[in-house]
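Given below, in the form of structure tokens, are the structures.
Here, each number is a calculation from the coordinates, and none is a lab measurement. All values reported here derive from a predicted model rather than from experimental measurement. Cβ atoms are built from the backbone, for glycine too; each structure is taken alone.
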Structure I
Amino acid sequence: MTFDPSKPYNELPLLPPPLENIETAAILKKCINARVALAELRQAAELIPNAAVLVNALPLLEAQASSEIENIVTTTDKLLEHMDMPEHRADPATKEALRYRRALFEGVRKVQNGQLTIETAIDVCRTIKDEALEIRSKRGTTLRNNVTGAVVYTPPEGQALIRQKLENWQEFLTAANDLDPLIRVAVQHYQFEAIHPFTDGNGRTGRILNLLFLVEQELLELPILYLSRAIIGRKADYYRLLLAVTTHDAWEDWILYMLRAADETARWTTERIRAIRQLMQETAEYVQAEAYGAYSRELVELIFVQPYCRIKNLVEAGIAQRQTAAVYLKQLTKAGVLEEVKAGREKLFINPRLMRLLTAEEPGELAFPARPRRLKSQGIAR
């Protein structure tokens, strides 16, 4: 049967594909590299003194990048600024990215207590879109080329048929077999995107499901793989290779793309984690030497957990009462550890070195001055 992009692809084949298409020599070889990279990432994450440093920052980068793939553009600065603020104060794009992060965390809690299911996918999409979405029932959903406007794919139609294909998708995920989890995550991602079960939010939901499956399979303990970074770097290939599976059964190229993305981002994330550990250590030593009156291990950890720190964050963490907390943050600002900015009526204290480390491809020099002016103690009892 000839594929017609303008007609609903109700003949979308069920999973699994033929093993000879998805367990080629090239795929199995690349699986080994990606598994090693993920193991190194998991090990590096275990060495961070406070896991909240990673759990706050890296999923936020994933949320920002995954949203950008769908042309929902915000910045890491905005996300961090609004991370622990009421959602209504953020702009629409930032709200959507923050909901992505919330959907990821809620999904992780669910798969840690059970298996990845159709209901998990529905809950993820509902959280992302902030709507009581159901599986598509209306006709007319098409995927178009952003430049030409031409229809490139029409997903299956009919709620009963879509649910049938989702049940097969769930069975593939939960079945006990010897297929490598990294191959399974690539296969299921194609299938979920091809089913396209919701009227909106399918791409972001599918990318969250990738991370949830890796957590469920214990290849990740925390959802800290910044996978959308690789996808946004090769966005055209991502969509081209997804479509090539549909039109030419090109499973090998698609799976190799996903394995390469997992390998590269695992290594990138591991290097960032190691750099964060080193920066935390250097910051602690610097604050002890140059702003001793403000030093505590808890405070140093907090300005990494909250790169956009507020006075209330110190109060809520039990580090100091409001007046003393303000003095501590001022001391760290004078020492060059933090930068103070105003956001409306509120003061924010930014950890600039951590921000460069998180957002810049090449963070540049992160070291503190070799001979800074030593601050005088302000007589605060510790």
Structure II
Amino acid sequence: MNKKISAAVASAALVLGSTAANAGIIIPAGEWTLDVNGNVNVYATFQDFDDANGTTVTGGVAGTEDTRGESSNQSINTGLLPAWLGFTGTTRQNDLDVSFTISMQPSVSGNVTTGDQSTTLWRQAFLTFGDKSWGSVKMGKDLGIFAGQAILNDMTLLGVGGAYGNSGTATTLGGIGTGYIYPAWKGQIAYTTPNFNGFTATIGVTNPNQVSGNGATSSTGDAGLTLYQDRFGVEGQVQYAFDSGKVWVSGASYNVSDAALEYDAEAIDIGANLNFGNIGLTAYYYSGDGAGTTTFGFLGADAAGITRDSDGGYVQATYVIPSGTKLGVAYGVSQLDALTTDSAGLLDENKRWTVGAYHPLTKHLNLVAEYNAVESTAQGNAEIESSALSLGAILFF
């Protein structure tokens, strides 16, 4: 089951190298081998919100009441991992392993009368070439390098996590914004070394995605700055994998500009995933300057270009009981340091508790039950809270 889950994650949303993905549905096609893979996941989610009498937190990820003041709702939707259909083709030519990956991620529900309106994502279109003797090169759109392992090892990847929204949304947040910054989907040219007895390293230049101020004002945010397109982003990772787990370090550096101001946005992280029999343990920490929170660069500086520090991380423990069901508990937090000019409504921290059960009904089908509680706190100590129970299933192929 673990190999199948890794393959699905790799092919659908979190591919870090198509040549390393495990097989889905294999179709020989002349000199090529086509791997058709993906998943369908569906969750019924029961949500409760506590806005503390209309309190708002700029940058908070806890759910809030709707405009009618409703404090609860229900939805049928995908979780953190979107449903998807992926195609990976591989071949060996001129002493090179060559591959391509293209995928699409449709929604499983709609939020209009006819049910026809939904969001379809297009997250991957990349090629790779290389050889085990000297490494491999990836070119195209795929998951970012920095914080990629944070989301790969998040147990809510098989469930919902935070930001449980209305029906018809593409995905939830999982642990994004409550323990790690979203790696996002970026055009990139990256090189990965050969495997040296468990050690691998990746370095890449990436397309600078935009940083959204999300309507923030000069007292609370970056007012809509964009990552400077004259300078590529740089991301890298070093990882050591061994029999009982892996440890990694990754980092990212970007340049942000708007009108007369300019600053650097940088972040670094460290993490470990360890497995001892039926026990799994994960610990992760990140720190940034100008990197902001939730998405890279969001609320990373004020309108004058003065950067804010941010940090966070998560801890997670899982245990597989004799029935095969994996039980898990996780706690994550993301913190944002305020400047002296910031308002009391700016985010101080987002935090999340998750308790989950993931049962393999078959080799490909998992039943999932999760409870998530999210709390967002402002610099002035105002709080908003939300909680959700999700029941559903995820099928890999």
Practice task
For structures I, II, calculate distance in nm of label points 7 Å out along Cα→Cβ at positions 61 and 173 and state which one comes out highest.
Solution key: I
Practice task
Check the numbers for volume of the Cα convex hull per residue in Å³, for residues 269-340 alone across I, II and tell me which is largest.
Solution key: I
Completion exercise
The highest value of FRET efficiency 1/(1 + (r/R0)^6) of positions 93 and 317 (r between Cβ atoms, R0 = 35 Å, to 0.05) among the shown structures I, II is in I
Problem - Parent structure of the calculated result 5, 22, 33, 27, 11, 2, 0, given that P(r) over Cα pairs in 10 Å bins from 0, in percent is the read-out and I, II the choices - result: II
Exercise for the section: Assuming -19000 is helix-only ellipticity at 222 nm (-39500 (n - 2.57) for each DSSP H run of 4 or more, over all residues; to 500) as calculated from a single structure, say which of I, II it is. Expected result: I
Completion exercise
Comparing relative contact order in percent (Cα under 8 Å, 6 or more apart) across structures I, II, the largest value goes to I
Fill in the blank from the handout: mean count of other Cβ atoms within 10 Å over residues 157-164 gets 14.5 when computed on, of labels I, II, structure I
Completion exercise
distance in nm of label points 7 Å out along Cα→Cβ at positions 149 and 285: greatest across I, II for structure I
